[in-house]
Structure P
Amino acid sequence: MNNQLSVGEWICQDFGRYLKSLEAEGRCIFLPCHVDSLDLMNIGRFDEKHLDFDDVNVIHGNNGRGKSTIVRAISSVSGSQVGVKAGQDRGEINMRLSDGSVLHQDVFNAENVNCIVLDCAGERLDQERYRQFLHYLRDLDVQLILTVGRTDIHNKIRSTFPDCRFIQLD
């Protein structure tokens with residue numbers, strides 16, 4: 001029996017580890033369902049911002065335009081920082097504040113990943129590895145929300161995901 005991995009299997013394991021390392025840094029979020037839209041009011045640099053999402057989304061803009069703010073907003077409302085008890089599909093967090101208000105957060109088990117949110121995930125990869133990474137993500141068949149700061153990779157993204165939605169932040 002041959003224990004050697006094929007090139008494709010090695011790439012999948014390698015990029016799987018890469019995604020997990022980005023998750024540990026807070027730059028990758030795994031969600032159990034798609035994100036339809038996001039509304040921000042007085043968050044980060046935004047007075048008001050509404051974003052609609054498709055299957056593949058690329059949020060791009062110069063530094064300081066709010067790309068990471070959008071990822072942190074999704075992370076904060078998704079409950080992705082805490083895990084659901086083993087064997088359960090969902091949990092909830094309720095926190096009462098000293099002014100009497102209550103903050104509530106539903107938390108879902110993301111074992112069955114249907115959406116991946118990545119904050120500038122390709123910045124550390126050379127052009128060829130980034131191309132391979134995009135193909136890996138495409139083959140996962142999940143909703144993607146990517147932030148990119150580099151405009152030189154837009155054509156690679158468009159060729160891998162011809163129907164992607166580009167969202168320009170000014």
Structure Q
Amino acid sequence: MAKVTLTLTTHVPVSTGEAWAWSTSLDGVRTEMRPLLKVVFPKSMTHIGPDTALNTVLGRCQFLLFGVFPIDMSKLRFTEMEPGHRFVEESDLMSMRSWRHERVITPSTDGRGARVTDHLAFTPRLATPVVRYLVKLFFEHRHKKLGQALGARAAAAGRRAADRGGIGRAR
């Protein structure tokens with residue numbers, strides 16, 4: 001089976017700190033995946049952060065298609081963590097011979113917001129072209145949800161500031 005690599009990048013109109021907080025919150029991960037997949041994290045896990053143990057299995061995650069049908073299982077493991085900037089997750093999945101997901105958060109080149117980039121490298125056990133297509137669609141969905149959630153969050157913050165007499169309010 002051939003190794004597949006994919007890279008997806010999304011600009012979000014929030015600070016790198018806000019993008020990092022979203023990317024490392026379990027609610028953020030769940031929101032990005034819904035409604036296609038529901039991930040069930042280990043019960044002891046509350047967040048992904050500087051205190052997350054590296055190079056050790058944190059527990060099993062179950063993936064449910066449309067929140068109902070079990071389709072995969074992973075042994076969740078983070079191998080690298082640079083708080084505020086990037087993490088690397090290399091988990092054992094039933095569906096993959098190898099899996100590596102790196103998320104990197106950097107300031108936007110225009111100075112307005114952040115860039116969230118996912119680098120994926122994986123080797124499916126079966127049907128590489130089909131799995132490549134499905135993983136690409138799934139991460140495109142995640143990036144769409146990421147943009148919607150953080151774009152909406154930034155817009156709401158702007159409206160609150162305007163309501164308080166801040167930016168964009170006519171006098």
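The numbers here are math on the coordinates, done by the rules we state, and not lab data. Only a predicted model underlies this, so the values are computations on that prediction, with no experimental measurement involved. Cβ atoms are built from the backbone, for glycine too; each structure is taken alone.
Given that distance in nm of label points 7 Å out along Cα→Cβ at positions 73 and 137, derived from a single structure, equals 1.9, which label among P, Q identifies that structure?
On the way: P: 1.9; Q: 2.6.
This value belongs to structure P.
Determine which structure produced the value 14.9 for Kirkwood radius over Cα pairs in Å, for residues 33-120 alone, calculated from the coordinates; the candidates are P, Q.
Details: P: 14.9; Q: 14.3.
Corresponding structure: P.
For the read-out distance in nm of label points 7 Å out along Cα→Cβ at positions 89 and 129, a value of 2.9 was computed from one structure; give its label from P, Q.
Details: P: 3.9; Q: 2.9.
Structure of origin is Q.
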If mean projected area of the Cα convex hull in nm² is calculated from each of P, Q, which structure is the one that comes out at 11.3?
Q
